[in-house]
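What follows draws every value from the coordinates through simple rules; no lab data is involved. Just so it is clear, the structure is predicted and the values come from calculations on it, not from any experiment. Cβ atoms are built from the backbone, for glycine too; each structure is taken alone.
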Structure P
Amino acid sequence: MIRFLSITLIGVVAAGIGLVALMAFMDPQAVMNLVQVKLPNTDAYSSIRGVYGGAGLTIVTVLLFLAITDVSKGLLLTAILCGFYALSRIATSQIEGPLGAFGRQWLLIESSIGILALLLWWARSQEEKNTLRFGL
């Protein structure tokens, strides 16, 4: 059950990032519309396509690879990734001011996923200890 939940969580995170990455490749402005920002030139389009599209698909590839080959490392990457997303939103709220509804919603989602990934990682480690100890 823990393995299923772990792989599902990694898959959901990969799917979410993947959808934004595909959107960025097809229409970078659509990604920026989520935060009401107009891209002013082709360099801006290229940057969004590269960061959200290219880097996003790289993250998706690594998450899916780890979901298949090493679920525990996949959970740790998920926790780190979501944790840094959340930390970035907290930093923004402290430096630039309060987050809007979009930022607050994603801070909650990213924090929750990061914590869940850590809990599943811990549960898997306990399960592995018991398997080694009792030969189950």
Structure Q
Amino acid sequence: MDAVAPRRRPGLVTFVVVLIYIAGIAEVLVGIGAIFVRYLPEAQADGVAFPVTVLGAAMIIIGLAVVSVASGVARGSRFGRAAITILLLLGLVIDVVALVLDPDSGPSGLIAQAIACVIVALPLWIGPGGRFFARPRA
């Protein structure tokens, strides 16, 4: 009987997993902050308290999902890789909505999310990271 050597996770994938955990926790914290923004007098006067609360709740849910998928990515789950890519893109969409709701805040959050999408998702799909998620050959 042949023993199959366990696959070693590339260092770049480990780095990306750490970034995924950080991004998920940051998303949760930003979502909590967005919910507190609903209590500002400007939000009450402009009538955006409800959309801001929904946006904050969505950020919290996506952040928790990102954290939960990170362990799958660390184990080499192809589902985890696809899920994290989708969740990062959803985060990008939410940042676009946040920019539309509050154009005075500027595009810095959107730009940061776009950079994070590239830095996190790209190494999972190309190079050593892509090979780590490939099906083992029989």
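A few points about this structure:
- Rg and Dmax of the Cα atoms in Å from the coordinates reads 17.4, 62; which among P, Q: P
- If mean count of other Cβ atoms within 10 Å over residues 31-38 is computed and equals 16.2, the structure in P, Q: Q
- Between structures P, Q, the greatest calculated value of FRET efficiency 1/(1 + (r/R0)^6) of positions 15 and 47 (r between Cβ atoms, R0 = 25 Å, to 0.05) is seen in P.
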